[in-house]
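What follows are several structures.
We did not get these values from a lab; they are worked out from the coordinates using the rules stated. Because the structure is a prediction, the values reported are computed rather than measured. Cβ atoms are built from the backbone, for glycine too; each structure is taken alone.
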Structure I
Amino acid sequence: MRRSATETTESAAKITRRGLVVAAAQVGFVGLLGARMRYMQVDQADEFRLLADENRINIRLIPPARGQLFDRNGIILAENEPSYRITMVREDAGDVNTVIARLSTLVELDDDELNRALTEMKRSAPFLPVTIADRISWEELSRVAANAPALPGVTPEVGLSRRYPLGAPFAHVAGYVGPVSQRDLERIEDPDQLLRIPRFQIGKVGVEAKYEDKLRGKAGAKRVEVNSIGRVMRELDRREGQSGANVQLTIDSKLQSYVQARLGEESASVVVMDLKRGDLLAIASSPTYDPNKFVRGISVADYSFLRDNDRRPLASKTVQDAYPPGSTFKMVTALAALEEGIITAEDTVHCPGHLEVSDRKFHCWKRSGHGHMNLELSLRESCDVYYYDLALKVGIEKISAMAKKLGLGIRHDVPMSAVVQGLAPTKDWKLQNRGKEWVIGDTVNASIGQGFVLASPLQLAVMAARLATGRSLAPRLVNTIDGIAEPSLGGERLGINENNLRKIRKAMFEVSNSRRGTAYRSRIIADEFRMAGKTGTSQVRNFESERRRFGRVLKDSEVEWNRRDHALFVNFAPYENPEIAVSVVVEHGGGGSAAAAPIARDMTLQALYGEDPPLTAYPNKDRGRIRTQQKRLRELSAQVGDRGNDRA
């Protein structure tokens, strides 16, 4: 049937309208697509360029060179040495196990180190490099570099590793570095990004730990271009970091090495302190250990040996341990009484061998007694009863106050690990810490450095220094940081009557130079270097218990080593114009006069002469032994000293 003209016209109109609608929709779609393309290509161009660059360009941290440690004469104690290693970035490697299998054909991989690396890789961010093999040879590094295309994510690197050229003598002072642990990160409020690099090393103990922020430096960064499998194609730019600060210590490495050699494997500690600024010239604990083993990763067997050794080589005994100071504390009791005007130097006390207090006998070390003793005689012969009597007159509060004035019972600010405070007890201290009232017997015991009194070897050296100078000298271990001198602390007058100090010094001189002095056998003959000192024996076991059980006090040779008394000695020299103060503690060494005084005499002469002293400085009877000893110690100290001098 034929359409009418009207129907044809209406149909054409409909088609035209539909065409217009479709055309308009098409134009709208094309316009929307164009707008979207413009938005993406123009407005978001920078963002997409950045995304492309992030796939093509990696930014990697550059660890800074760690600051070095030097002794007072510029000899290197801790340095950085080149270390070749292989690192892997997990997100660039793809199949980690396959890549490691290929790598193992080129480099011998240690199973323990590899397992540790894989654990770190799982725990760390995928973009962080993890060390797969450390301290490899140049030949191994070259093989890996030559096969780089087959090892995606693997990078051969030349880094820096810590090294302690003088080794064991400085382990307790310089300390050592080690990989950052989770405990380290938890201890730091806002950890540096460097610390999150797996196996990045930081100071663990000693100066390395205390000055970590200064020694570490600031990280640099580099931008590298990588291909589709993560292989570094080229370095685009680099911003170098800031090296850590160099730290110069007050320690004399030659003297420190001598001290360590002189102590040998004895469980002992020595502090040598300069009396001008309080510089610590030597501060040594024995036995010691090689800190380089910790840097490289100490074996279980080596660590177990150090940990289980009953002479505790890991402990910094000079600052970490506190001992009853024994008779070296008698100067404190005497000075407290003199300052209070309770006694004069000429007043005497009769010593029958004991003093009875509150129905208890407090014995003197000399069972038969010393007879009539004044201040000088009591220190010279170390009479205990004199100080028992003195303590009853002066009281514990005055004794404790004098102890703190002389540097005992105070935590000194030196950058070493676990520095103890020691203890100069008072009545309140016992009530608060022991829940018991102070009794008169506590005061009697404290008067001779027993009972609750505790002091570290460092504190004993400070006490000797303050007695020698009358000034509030404080120990100083760091000389300069990046060439800028660190201030010395204290040095003001103590506020103690100089006449009273002079009487104490004179009595200490008699200890070392009078025939009846307890340290006479360890005297110095050279007139210009004569020393003043005081012996001490720190009681470890219960003598009264032994008396009840055996009817007498056993000799040290009759008991096990760890139940023998500690031997102590403090001194300063020269007597007329003091330059140094020395403290020595020999754990379970027996009497101070026999074990500690000879060591202190040797340290004193070595420090004053700056080299092996002439034999004429020693008593005639000692010279043959000293000659042999000097030869042996020269050989031992030269083994480490020469290596340090080569790097000065």
Structure II
Amino acid sequence: MSIELGHFALILACAIATVSALAGLLLWRSGQRLAQVLAQASILQFVLVAVAFLAVVQAFVTSDFSLKLAVDNSHSLKPLIFKISGVWGNHEGSLLLWILILVLFGALVAVFGRRLPADLLNLVLGAQSLLVAAFGGFTLFTSNPFARMSPPPLEGSDLNPILQDIGLAIHPPLLYAGYVGFSICFSFAMAALISGRIDQAWARWVRPWTMLSWIFLTLGIAMGSYWAYYELGWGGWWFWDPVENASFMPWLAGTALLHSALVMEKRNALKIWTIFLSIITFSLSLLGTFLVRSGILTSVHTFASDPTRGLVILTILAVLIGGAFLLFALRASSLRQGGLFAPISREGALILNNLFLATAVGAVLVGTLYPLLLDALAGTTISVGAPFFNLTFGALMAPLLLVLPFGPLLPWKRADLVAAGQRLAGAAGLAVFLTILVSALGGISISLAPLGLLLGFWVTFGAFAELIERGRIGRIPVGESFRRLVGLPRTIWSTALGHMGLGLTVLGIVSVTAWETELVTTLNPGETAELSGYTLAFDSFEQVPGPNYMADTGHFTVTAPGGGAKTLEAERRTYVASGMPTTEAAIETYGLSQFYLQLGEPLDDTHVVRIWYKPYILLIWLGALVMAGAGVLSLTDRRLRVGAPQRAAKPALEPAE
């Protein structure tokens, strides 16, 4: 009965979304009364979709194999966490999660946007409901997660073993929250174009939603990268897979949107560009949805292989995004330009930032879609791999990283570049010194590694130049500098931390790329191997049963160069239901570096062992966490709370006469 209840709840939510979309987009001038109705309808949509989602979760948890989705993607022997995460480890369930997050963001706007002008709120909720109706209808008519199977089998087919990992329980929800969160920016852009309300207040309303979505997408990409690193057993953290690119492009566009919205909020400039970025960022999110579910890609990330579904998604994408760009083309010419500014200014630096980010999006988009288009139109199969992306993306990011520390030090409207450079002299000197030192210790060779290190250190240290300047550190007593720093707006701290996080990620990428070592060998129990001063001893080998798999487990001991031994366990698992094998790598962390071990397939009477030493690789994900934390800190700034009431100052008491 719960399955039918969930099915009915989803149908009802889609019906309410359809009516809300028509009312919000056609009757948006109706004022506050309609805004209240649409807000209640948005909250009701969330409640109904949550009921539908929980009905599917219950079927997976209780191993109700009358539900076809559970039969295809679950097994009674699976651990509970993987039963739950299996709900979104497939096409139908992941779409239902997508819709759940979509209505959640709509409900959040309804709750926290009550101080928005009624006409703008009507349009935003109407546009958001239109998206719910489109994706809800697609789910009900082409990807029904509530389909029954009669008679029900005794056991399910199990989930893809590669996806039976804690990373799957975390990565897709975070990624979808980032993807879907940008739908709010899209809805605000549509509302602005229809109503003509495009001003500094609009940018102030949009920026927190952009930041929230960007935070989730940052964490989702970082979690996905680390999951692929430790679960797939290949030792890499980024492959430039088309589906990886599909998540990276909205992140780049969203980063540009954050900076563009800042210029619009502070200087009432870049209106047309900010609206365009709001549309293109969500468009790239929808493109990722199409790539994952169209069947044109073969990847561990993809869920569906039905071209019919892909065609329907492509139609939805064309209607929604095509309509948005058509509206943009009709209305953009009527938008007023904002304030003027000199090329050397903070506005100019942010425009340069946007230029490089937008070009990077274009480069990744071409490298991702060109092979697919060539195959579809000419039947020619080519591969665009890491060398292309590393060269083009690296060439675009290097100058961006070079100018990044200057931005926060430049005042609005007009600035002195020489003065900003003088404030960064200390950061530049420290970056050069550490680059020479690290390059000498790591072994100097003819490569771009020293340049990459220099840029990473430059961005990391340059991020705090504004804090040093505002705190007047070294020029006034320490206590007064501390009080100045504590009193700074949180957005200034978040900017510094965000840029520092980017610098840390760059340092991690350069270090592991330049100085990673690898050894592939065969070992038997009792034998040893050495790599980068680490000694690996193969202690024993055994077969260990798991809850729903059998594992060939190798026990190893690794001894660090400075002494100290640690035990490692690497496995090759074979799952009972599907018979599919997976690799469970053994990873030992030494500071910010890692020793990585993979147990390969048996070769005759020996075991193939592949080991890596990855110096400072954790800086990659530490930097991402710092960037996400900086975004959270920015959201706590009271100035970003839309409609936050200001406390009136208490009138001074007049002295009694």
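Work out the source of 155, 56, 50 here, i.e. which of I, II gives that when Cα extents along the principal axes in Å is computed. The value was obtained from structure I. Identify the structure, out of I, II, from whose coordinates volume of the Cα convex hull per residue in Å³, for residues 464-567 alone was calculated to give 235. The value was obtained from structure II. When distance in nm of label points 7 Å out along Cα→Cβ at positions 24 and 288 is computed for each of I, II, the one that comes out at 2.2 is II. Looking across I, II, the calculation of helix-only ellipticity at 222 nm (-39500 (n - 2.57) for each DSSP H run of 4 or more, over all residues; to 500) that yields -11500 traces back to I. Identify the structure, out of I, II, from whose coordinates volume of the Cα convex hull per residue in Å³, for residues 384-471 alone was calculated to give 105. Clearly, the read-out refers to I.
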